[in-house]
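Colleague: Below you'll find a set of structures to go through.
Taken together, the values in this text are just the output of simple stated rules run on the coordinates, not laboratory data. Remember, it's a predicted structure, so these values are computed and weren't measured experimentally. Cβ atoms are built from the backbone, for glycine too; each structure is taken alone.
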Structure I
């Protein structure tokens, strides 16, 4: 039985609202559309930041008709004619901007029916809306929500949106609802944000449809090349755009006028900085400029850097010469000794000789790998950190012929999926703002349902708020969250940023450690313990390999509360320091070694330094410490993720981004390496002793001439101090000389007795290039970095 009510309360042609009629349909027999729909965008349903809102789902129904849902609040955010400007790291390699909507909205601000309300026998109830995921079948989407009532009961809501045409050929937006209420005395309605009295009662199988007048063709706005500038964000977060525009004078001068008047010199930057902080009037008229005492000078400098991009090229013919005079001359740096060859003071170049490499990517499949995991049937799952946000299933990767690998995309539209696990055959993926279970309901291999497991951590529109992982251990998931990097000095990190979180399958969260900056990867290592890596930067003078421990503070002070800042906690030392640009730059996921003489040690990749590093850990006085070695290069791009396959091979996922987060500007790669049984002469372990160190090798050391050779052994020690600066220097740098060197009877170990060793220092070893094995093999790599947190008794 059909029952329809039409309501036409608004004039035709009124923009931005172009609503002709609102149709309420209550149809007890009606089902959402099931015939396959053709969509013009791939993916047509995708998660991202949108219009500075972090947890958004955008639906591109066709080339011009869009809708977006704010999943943080569970509300329909916008319905419009136009499009989405896909800007940002995964779309255009830009860090300071994110996707935005453009075009004409179909509804006036506040006039969308998107506020859920519940009453019992006419009495309004306080309810909490919970987003639970969505289902895509035949290119139709159904969103799942739950309204939580005060008494613990809940109302389940399924919403199926779609653009449609009526018999007159008018475009309309239709929303089909299925509602499951626990009792008949409950009434559910949708209200307008602007007018709570404007409400539509929603029953099971209700449809709400709005039809619109034709909208003029919308033009995508042009974005200048300079828009990806941090100064824009600082100004948007302040009040600059209230009085200034880029090229046109408003209340105050345009940026172009300012950049034309003032040459970019240190003196003028200091002058303008003072004016911005103190405010004032007189230079550009009598209207005073507001003071900005909360802006830091570093933030103002970034703003001015952007303002000066508007300086006309012909503004001053003498600009170059004047800048040359104003520029400070840096003192000449001491010339550094050039590295001798790969592995000896320089990065390795080839694949480790004990492993054979197979390339799995090809011309048609070039993944920027965000995560790797294996299905029980032997297929490799690959998530991609790109505009697709896809999950791909690769069949046949364990074989010997990569040309026979079959690739199927099984999911898409995910927001920066940088973690993935398969648990009892079920696929879980970590998005930027959510831990999601992917479910294939119809058995066609394509994931139909994107079900929320947990989204309980803080998120903003900052590009640097990554979510890394994913580890499943003892019925819990483990993830790490990076901190925002684009906050003003008056802003604070959101809850859980810079933490390791332990998440149960019901979505509950336990907070573990804190004070992490960019912990790109967490894994199970020695003794079945959790380890993660962190990236050097502010408050991190070097990169780190960290043992995850409850309540540990790891040193990144941006996440401290105001109360903690008054009495900062003591930072726990890392298990291994990874000196920047020497053995690390952007370390990735750690993993336990399973083969060769290295079994039981750990590996981790590095996106910017490139290759794979090997970590040996030992426990001294109750805490882990150890040494890092170069292990392998020879991969297509920087190494991000590692996973062991059922064939015993190590699968290597690679990634990169133009403009700073890549190895040699390369952006994609998927390869595997497999142990071939060949011996490679190198340091196997370095262990701390009460009076020095023991270096173990993979092959016996040649004794002949050893004493003279080891006179060229380089040993240094130094420590790091965390400060607010980006990175940090080596402090208390000292060259050490062994008091005694003893080769073991079997030639497999060298004992070094060293005076003057200090705890909480890094000890650097560089073995002589002419050190050989008994069979005449040269070292694969000569360097090692040991973190001596404690000296054993």
Structure II
């Protein structure tokens, strides 16, 4: 588990004490088999509850699944080959069989169906899908495919085999399928983790084991702890709190020395900020806080964000707890209204402009909930998941109150600037995220909200600003809201739920792969055979390096043709990458035969290939990509072929934008050709964009500029009938764009009317870092797409173009 989060550390001594506890507390029986069964059941649940107490919400189901599969493996009821397939989806470079239902079945799903057909209980699975498309389409369209009957004989499958089918057809529903699997094998208790129980944790602790709060964004256990201390009459001088940081270590040490004699409590906050003092704390816990010289009432409480510098011995011997903030718009709003300062009647009724004050107050708390909850949708919500917190909300509330009382007119522009650019915007580092933040805020800081009664905050009638009334009326309204909000509340399309569910599935499977030892590859083949076969397969498909001298002779550096330089630079970059791939694969084969030593780098390549991931050694020399190994190799071979065709046949009429290693150099080349042709300074030149009706091919090149293809639209689709950006079709997350004409021109002559300025990214992660070239490693450029809706609509939808998909 420590591979997932560094704070997930458990010791053998801790395990044995739980075991002894179960022997003494489990139901007694004279029948030996029944007694053993009672101990095992009690101990398993005890382990689950104690470990869950220290896990973040995202990892509780993961642990439950590991526990379930581990127990079933012990009983010989798990086929390792099926288990591995469920986690990786199989590893293959290409799929020789054409997709029979490309209208709804993705190529990735079809490829997994074909590979799953090699599993013992799924023979001929792909044939059945191919011959019974309507039956499988019905399962694909179902709202709850994990609960529905599977077509024909496949309904007899259970357990992991059934989950493999769900993974292939509807991966977004794998998490509920996993919950059903755990419930069937272990019981309801193992999918309902225990709630945060400070009293229970305290009861399980002793004076020598520290109690550790593992923090997450938005959580602050201090108030809960101080109230608990008050209940146990440990108030005042009996509890001392210090926030660690520079120079605070010695003071904390003195507090502990005094408290172990007096039997009081010490709270050390933010241990992750005092990494240099952690070895001292470790020594204090091992040498000073011992049973013989510690008062039985003494407790040491620690709070820390996950950190790999936190002492492992303290984590293993301490009692860890997580207390995450509640999830969802409703819970978030409720927390704001039940917390200081809004819950203070005097503050709530303090403004001179009561009606406007309460409307803006509700609007701001809703905005605060919105920006936090959008993080759950991954890059569709925010490019970078920011840690907006209560202090941002509190300062913005105070500013609304102050400005309303000091000005006759509502200074909406000033409030928007302070809240959007300073308080919340101060955390935002990505300019597209800043654009989104201000777009979301414009819904709440608006004259419509101030002037209208029951102003609607999103599509539909469910969410609105309640009419002016007493405090309790707002709280009652919030309690009446649904627990789970529809994506439209966030400004997103309903497909965003599928994106979120897919993300949860990937997170679950990747987390489990991190925890597993390197076991057999499953079936008849050993891991060595699997990797060796895969290496030889990739090596046989990989073409020889490009001859740079031939390219330079055929396409010399020319003033009027910058594309020659672009081609040469691309060839050099791809040669560097293919050299690393070729050498590492050749060395892996040699190392497996014992001809050379298996270095740590080669072992990383081996482990990555075994689970179908791109090795870190390749990624370091590669263009950005989130594809699994098989798709990555296929994509790399296509890029190499694209360049080879260019070298053999001259520049193509349509450039594959996604095929470039460094896309910005191509765009600079297009601008440079135009600038030199018409002698215009390159700084004055930008692009206009024309989406054509052609999908893949153009007969001839444009006079100026270039035709490009290969972009995918996420969060919307291209309406080919009206030639504008339109709403996504249900369940279709990405839509390929037709060929686009890049038309260079002087920027000051462009007309920006009825468009959406759509950012283009290399991968779906969207976030990038600033590289040494001054460009982002992910963002490419923004293209203008015609739109019949206001730009704000698509900004809130999180619409962007991607050069490549993840499968």
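Colleague: Among the shown structures I, II, from which was the value 24.8 of mean count of other Cβ atoms within 10 Å over residues 382-389 calculated?
Modeller: For mean count of other Cβ atoms within 10 Å over residues 382-389, the value 24.8 is produced by structure I.
Colleague: Using the calculated result 0.00 for FRET efficiency 1/(1 + (r/R0)^6) of positions 54 and 558 (r between Cβ atoms, R0 = 35 Å, to 0.05), pick out the matching structure from I, II. Kindly include the intermediate steps, with their values, before the conclusion.
Modeller: Working: I: 1.00; II: 0.00.
Going through each structure in turn, the value belongs to II.
Colleague: From I, II, which structure was helix-only ellipticity at 222 nm (-39500 (n - 2.57) for each DSSP H run of 4 or more, over all residues; to 500) = -14000 calculated on?
Modeller: So the calculation was done on II.
Colleague: Taking 3.0 as the value of distance in nm of label points 7 Å out along Cα→Cβ at positions 422 and 526 derived from one of the structures shown (I, II), identify that structure.
Modeller: Among I, II, the structure yielding 3.0 for distance in nm of label points 7 Å out along Cα→Cβ at positions 422 and 526 is I.
Colleague: Can I ask one more? Given a computed value of 13, 39, 37, 11, 0 for P(r) over Cα pairs in 20 Å bins from 0, in percent, which structure among I, II does it belong to? Show your work: numbers first, answer last.
Modeller: Values: I: 14, 41, 33, 11, 1; II: 13, 39, 37, 11, 0.
Here the read-out was taken from II.
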